[in-house]
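Alright, structures below, take your time with them.
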Structure I
Amino acid sequence: MSLAEIRKEIDAIDPKIRALLMKRLDCSRRIAEAKNASGDLRIYRPDRENEILARLSEEVPEEKRAGYLAVVRKIMQTSRMYQYGLLYDWNDGLFAPLIRDLAIPENAARVRVRLSRPNRPNSMSEILSMIGDYGYSMERMELIEDNRDEGTVTFELTMLGNLNEINMKKLMFQLSMESMDFRIEAVG
């Protein structure tokens, strides 16, 4: 096959992938609706995701497995982002506890947070990816603690963006739900 023919085949596959992803997001919406109705706003379930990844990778050839799992992880991350965004939209007051007594300047340009995550592969890359997916950039990231006994890492992150923006508020909500010991340290 020529390069043009292969690209044409890819072009025919892409709309099918889009249709399946839209169906999956429809399912994600129904999960968010069920979670919202139950009052359990926890979406991130790393144990369930690990089981799914193990099951889905069983019949994938070794040379394709890492790439395949990267795509599946990204689909899961996207589904969680969509669900947390819906939950945020449906529930007033989810953001207020995150800012405590912090004053938020109208034209704030940075947000500094501290959070802990399990120390496992992709743990922090998921956070960095999430920040970019919401449309923000990382200015600084510092490892504060590597707790080998607990199996966790604690980071301080400074993101460029305004905490008055709805997407930044949704990002903070998702980070708080997917991290341990999450807190917004400063806004400026």
Structure II
Amino acid sequence: MLGLKLLTDPRWVTIVEENIDEILTDHAWCEQKAATNAISLIVQNPERTEMVEALLEIAQEELAHFDQVHQLIKARGKALGRERKDEYVNELYHFMERGKDRNTAFIDRLLFSAMIEARSCERFRVLSENIPDKKLAKFYYDLMVSEAGHYTLFLKFARQFAENVDVEKRWKEWLEFEASVIVKYGKRETVHG
């Protein structure tokens, strides 16, 4: 369903397990950034009422996920750590079309968002199927389902609002580029690392 060219090696979970606190902090900040991304898209495109309403729901859901992860961190007797750079997302960000017309940049921003949601969904699936902690496995399963919905919504809007962009062609380019990027990751206890 996701179309990702390279799947996460389940051995990544072993790396995650060695430092659950680190991935929880990274994950919390990923949720915050996802909420911020949705809000930013609303601010830049207020005239797209259907999308604004859907992205408001996503922003609220992402903030609720942030809170859920924060509660897990506190339940483990820890405090939320500082925000981390997400090198994977930064590499995707630089692939976005920005120098062309406004609509092309907008569509690419939606595809960028869909790409991150797709990879997060895939990573959460790997965690839900491989992490021995049953509570965390269920938590990540539920998040996987949510991220899949976000992924499909961003793709839907890219297709709906494309005026002069071949969305299917550009999405294939995104999938190829992401495969060339993700090959460097999966070696750290972060959601995308």
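Rank structures I, II by FRET efficiency 1/(1 + (r/R0)^6) of positions 8 and 112 (r between Cβ atoms, R0 = 35 Å, to 0.05) and report only the one at the top, that is, the highest.
Going through I, II one by one, FRET efficiency 1/(1 + (r/R0)^6) of positions 8 and 112 (r between Cβ atoms, R0 = 35 Å, to 0.05) is largest in II.
The value 25 for relative contact order in percent (Cα under 8 Å, 6 or more apart) was derived from one model only; which of I, II is it?
Label of the source structure: I.
Here mean count of other Cβ atoms within 10 Å over residues 16-23 was calculated and came to 10.4; which of the structures I, II was it taken from?
I
From I, II, which structure was helix-only ellipticity at 222 nm (-39500 (n - 2.57) for each DSSP H run of 4 or more, over all residues; to 500) = -25000 calculated on?
Going through each structure in turn, the value belongs to II.
For which of I, II does distance in nm of label points 7 Å out along Cα→Cβ at positions 40 and 88, calculated from the coordinates, equal 2.3?
So the calculation was done on I.
For structures I, II, calculate FRET efficiency 1/(1 + (r/R0)^6) of positions 96 and 120 (r between Cβ atoms, R0 = 30 Å, to 0.05) and state which one comes out highest.
II
Quick one: distance in nm of label points 7 Å out along Cα→Cβ at positions 128 and 168 came out at 2.9 when computed from one of I, II, so which one is it?
Checking each candidate, the match is II.
Here mean count of other Cβ atoms within 10 Å over residues 32-39 has been calculated and equals 19.1, so which of I, II was it run on?
The structure behind it is II.
If we compute distance in nm of label points 7 Å out along Cα→Cβ at positions 24 and 56 for structures I, II, which one ends up with the highest value?
With respect to distance in nm of label points 7 Å out along Cα→Cβ at positions 24 and 56, the highest-scoring structure among I, II is II.
Quick note: the coordinates plus some simple rules give every number you see, no bench work behind them. Predicted model only: the values in this text are computed from it and were never measured. Cβ atoms are built from the backbone, for glycine too; each structure is taken alone.
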